[in-house]
Structure 1
Amino acid sequence: MSGDSTGNKNVRDEGRWHPIAEKFSRRERIKLLDLLLEDIYQSSIAEACGVCSQAVSNWVCKENYCPSNESAVYLLKLGHKLNPEGTAEIIRKGIERYLDELEEIGIEVRKDLKD
């Protein structure tokens, strides 16, 4: 019975990461992957994400490939555990860039965030 509760806890924990991963852009996913590859073997990242090493290679080397939402969950969790400052910086810059892009098309969001 305890195996079920542990499994349920893991599912709930991963569920908290999914909304974040869905909003995590391709460019931030790749930046986080590059950050992780500084300290972790490609094969270890592949194993953590449940994909083959070739998939990770494709994410890094090919323009039209990027980690799925599910893989991004594992990348975020790894990044948060192994390099929280670097991960937070990637996320912060991604948010700033997204806000800049919204402003470029005439959608002002920053002032509402400050209120």
Structure 2
Amino acid sequence: MAKFGFSVFMLLGLLLLAANVLATRVKYNGYYNQVIHKDGKEVTEKKTTSDLRTIPDDKEAAVKAGISGWSSGDYQARESKHGMLYIETTRSLSSAKAAKDAVADIRSIVSKRIK
């Protein structure tokens, strides 16, 4: 009985691994500027709000090609040398909340287009 349980466990593990292999990792980035005071001076730092998700491999090319048009140029896609897809704002936004809202918007656009 123990061998059967182990076999089922291994089969489930392989299925989960196979499902993960057929998905592309996507990182949604919203950039914003934050003013800080450093050494008595105001300094603007570029910050990022991010969310990591996956999309089906067969949808990656469509998302890469379409995101700029779907968002009227507000977002762009690029692929890292390690194969992760980055979808990000094309400009820095005014606040962390605006960046968080942009990330939610990117996720929504992508979700609608890959169904």
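Every number here is computed from the coordinates shown, using simple stated rules; none is lab data. This one's a predicted model, so the numbers in the text were calculated from it and none came from an experiment. Cβ atoms are built from the backbone, for glycine too; each structure is taken alone.
Matching task: -14500 is the computed value of helix-only ellipticity at 222 nm (-39500 (n - 2.57) for each DSSP H run of 4 or more, over all residues; to 500). Pick the structure from 1, 2. This value belongs to structure 2. Looking across 1, 2, the calculation of distance in nm of label points 7 Å out along Cα→Cβ at positions 31 and 79 that yields 2.2 traces back to 2.
Output the label of whichever structure in 1, 2 has the greatest value of Rg/Rh (Cα atoms, Kirkwood Rh).
2
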